[in-house]
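The structures considered in this document are given below.
Only the coordinates and a few stated rules stand behind these numbers; no lab work does. What you are looking at is a predicted structure, and each value in this text was computed from that prediction instead of being measured.
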Structure I
Amino acid sequence: MELRQLKYFVKSAEYLNFSEAAKHLFITQSTLSQQIKQLEFELGFTLFLRNSRHIVLTEAGEEFLPFALKTIQDAEDGVQRLYDLQHVKTGTLRVGVTYSLSTVLTEGLLEFMKRYPDIKLEIYYKTVNELLELLQERNLDFILSYKPLTNTPAVDSMPLFDNSLSVVVSKDHPLAAKEKLRLSDLQDSQLVLPSVGLQARMMLDRLMENKDFKLSSHVELNETNILLQLVATGMYVTILSTSAVFGNPRFKSIPIDEPGNIMQASLLSLKGAYQKAAAKEFITILLETDAVKRRLMNII
């Protein structure tokens, strides 16, 4: 049994189509079919049921798949360890970040690029659910996000700092004079809100549970920068994490006085997965940034 055969098996299980799998593996379909047959012969089990149109995993194939995936990943982790032992400072680091914490990442990103110019960085801005899916598929090394509100047993969470939802308005908006607000105070405001799926929205929906009123929005967006552009006109009000407007003098962030309004900014990684040396370096740099330190001291 060879590692490449396991890779061929996993890719075939992913697409359930030998032709598609072969295309993504950059080999011929006949080569792929031959190697799968050889693997089945060595195992003594049929892994796929075949017909003229498609393939499906057999019961044996379903059972074997997670072990094949783990073997491939263990091999890749082993190679990565060897690179790290040789102090190789090249390669690729893939980091996921949610929209609301993008400003926290910037300072650390610039410092890392300065120290390690030969490491390629791939930064993914998506919702936490999208990023968690990429992480569990091992397409990310770690995520900068608020701790998920749902249970994620396959993911480790390293706390950075606590934050909360706030009402965000322009400096000249009438609400800017307020020191704190309840959600009920916003019923007559012209709201523009983050879209369903964003963490700020999920937290807001949780805070709104069991309320005897609703908040109506004029528009919902999955892009924080555009939301803030609307708020900057002085006409609209939004609800975001306090960190979303950290250090921006154009806006006033007003704490929302509601029970349970606590969000924990965290670094999320796949439980049990090998962590690259580059990832450890990036996290160390991030923890040393003013962006994180000031939030730890609640200097917002």
Structure II
Amino acid sequence: MRNTTIRSLVLTIFLTEILAATLSADASNTNKPAVTTEIKLDGQPVHEGIRCYTVTSAYQKGPNKLEVLLPDNYSPTNHYRVLYLLPVNAGTDGQWGSGIVEARRLHLQNQYQMICVAPAYEILPWYGDNPDQTAVRQSSYILDVVIPFVDQTFSTVTNKEGRLLTGFSKSGFGALGLFLMHPDTFGKVAVFDSFVNLPQLKNYTEWGLAETYGPMENFDRYDVLELMRKQKTILQKPPCRITILAGGPGSRIGVDALQSKLKDYNIPYIYILGSTMEHTWTSGWLAPAVASIAGNN
């Protein structure tokens, strides 16, 4: 037991020192403040068969879980793509289920020989950075904490072709925003029943956006449709990098708005409509979503 404790302590110190050096260097290059981060491997995972870490970061108000699902035959001599599954709810579980648990149930990590990663947040995630609160930087948390940790800890493909994004509803909005703001970081994105519309002031407060974004004008920076317009020249070039999915019957307002703009800007995309796909991780949309961005299409 003592040896296990010592190994865990050494791992924690080692990871913390690596991350601190890397994130400080990143901060010097981008004029961002250094991100104080500590990451510990948990002895007991939240979900069976999925590695779990506790992350304490200046970009979140308190410790949060980070789950990692490796292929069964994972080898450090190979290099793996990473699928980032963005949660809809705070924490690791909620009324909409868990993306990484569904990925494990579908054996996506083995089917596509990739690493699946699911971060967690202490407040409802909308994937923005609050300019008034350093501890509410949900977008930067992915870019400056989660990705560097994953790339340093595991054998990954460390370019955009090696990073895939997926989510639905508000996390679909977050996945699209991250992809469109950082097309050199992420290769492809697949979203289901994504939110894309600008909220009314009443909804901005009631839906939790104000806590993530702060002033409403800050939300404008994350307007998916405007970001698409800015990046259209890049996205018009092959390969097809965007998949949108909708549940039935019929499509959703956000999906319709996305399709309209994609067509207006001549951006290639894949569209999947499933009449039985409901607004949860487990309703059958995740498998075709991942196939569209991780398969040989």
Given -13000 for helix-only ellipticity at 222 nm (-39500 (n - 2.57) for each DSSP H run of 4 or more, over all residues; to 500), calculated: source structure among I, II: I
Structure (I, II) behind the derived value 19.5 of Kirkwood radius over Cα pairs in Å: II
From which structure (I, II) was relative contact order in percent (Cα under 8 Å, 6 or more apart) calculated, if the value obtained is 22? I
Thinking of I, II, which structure, once P(r) over Cα pairs in 5 Å bins from 0, in percent, for residues 109-148 alone is computed, gives back 5, 21, 27, 19, 15, 11, 1? I
